[in-house]
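Quick heads-up: structures coming right below.
What follows draws every value from the coordinates through simple rules; no lab data is involved. A quick note: this is a predicted structure, and the numbers were derived from the prediction, not measured. Cβ atoms are built from the backbone, for glycine too; each structure is taken alone.
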Structure 1
């Protein structure tokens, strides 16, 4: 079979996949590909599928299927799969990194020291211990965040309309009930019709004053204009995000100009270990696919 790796993965992945067939990184070979590997940049839509007449299997390295038109794949008889378990540790650790760094004021401390300032009396920190964390979406990644938050002595609440119970968080009946009680709110949502723009002015108005918001899920779940205003007013104390309206964010994004914003360039899944795990998941899928063909 011919396998096309359309985005950046672990450098060893082509060699690992070679046992299954001919491996290419050249998008010009799309028309010959039976298997396509993507992450989040390549849009697997009708236009792309029209250029891939031999395609039978699409694998996305990551959580969610935002960039894959599942209906179009189904209509063509193409299997579309992701790797939902592989990224949970890497993304959870980044969410916790934001959660630790922001109240500890590590960014301000580092930058001021580099500028020759020694702000020992000015940089008063706050702790995670005893604070309440709210999880919006309580799947694989959020569960790993909950596990780590509890180790810091945090109370963990969650809102997920698809769950009736959760092993590590107390479920709340509504998003509004959740945000009113939380010192920290961490978003772990796929992008769907019901989650797009879910964090808006109405929800922000119900939030506990001084809340810290973390987003390692999907940028379009947040109404940036509403959040920027809440950051300026102090209703939201800080926003740490790895995700944006687009990669990279547009220069006129309200978030880029807002105060108390902490940014990373969509690196949640970019740990060495996670890229290896994604490769492991791809191999398992291909082994099953090859067995079906034989």
Structure 2
């Protein structure tokens, strides 16, 4: 049975997400101390409160999914790993459809949304690992080193995705970015940049590693069918394999030790995983509506 969250509504969700995406676009960019666009502390406080309101509303929406959450470390890991099958958005029919039926234009639109919602896994890991215990910190360092291509520019994952987007001419796509895609990146940035959401960030990053490989297999297959060369689609081919290894290490070296040391951490880690999965599920639903694939059950049959 797939876990389903309570619906979360915002009176102006689209405007909120576009505004937060604009804020996030510039908040971490290196700037000169006398830059003209320097934000005042008062203005920044307004944006950060908007961000926290977004996260807190989403936390309230997933609360019903946490009523039977185990605190024992081994039981918690079993619950967490089961999210690969039972978590929101898992098994969505969008991805077999992308693999088997999407046109080049449809795949390009999908990629435009995915790139817009990408917050930069390497930067998120770097922000999240601050002041963590040694064992989790070391595993995050190994994960970060892989994201950085183990010191090779050609192997860096972020630029690899950018090269794929350039090959597919994603920048030339003129359609609007849907707010659900922006919310995905905004949520990840909110968790990673606010230290009182540090454990939520850990849970969210880990669940990306847990659930991404299956989707990556489908997207890679669809791109191969559409004639995208192997070199260009290497980003998805790589993540279909590498993230399986990353997930096992993340759960063993980060999640289990953290919960074993302090069982209170189980809930925020679980919250982070569900927050990320819910954001993803809402993206998939919106993408299907855009493509006219509104009947999930029929697609899955």
note = Matching 143 (volume of the Cα convex hull per residue in Å³, computed) against labels 1, 2 points to structure 2
note = Re log10 I(q)/I(0) by the Debye sum over Cα atoms at q = 0.10, 0.16, 0.21 Å⁻¹, for residues 38-189 alone: value -0.55, -1.38, -1.42 computed from one entry in 1, 2; matching entry is structure 2
Structure (1, 2) behind the derived value 0.95 of FRET efficiency 1/(1 + (r/R0)^6) of positions 158 and 262 (r between Cβ atoms, R0 = 35 Å, to 0.05) = 1
note = When 1, 2 are compared on mean count of other Cβ atoms within 10 Å over residues 30-37, the highest value belongs to 1
key: Among 1, 2, which structure scores highest (criterion: mean count of other Cβ atoms within 10 Å over residues 14-21)   = 2
key: Value 0.30, calculated as FRET efficiency 1/(1 + (r/R0)^6) of positions 46 and 206 (r between Cβ atoms, R0 = 35 Å, to 0.05), assigned to which of 1, 2   = 1
remark   = When relative contact order in percent (Cα under 8 Å, 6 or more apart) is calculated for structures 1, 2, the one with the largest value is 2
inquiry  = Starting from the value -21500: which structure in 1, 2 was helix-only ellipticity at 222 nm (-39500 (n - 2.57) for each DSSP H run of 4 or more, over all residues; to 500) calculated from?
reply    = 2
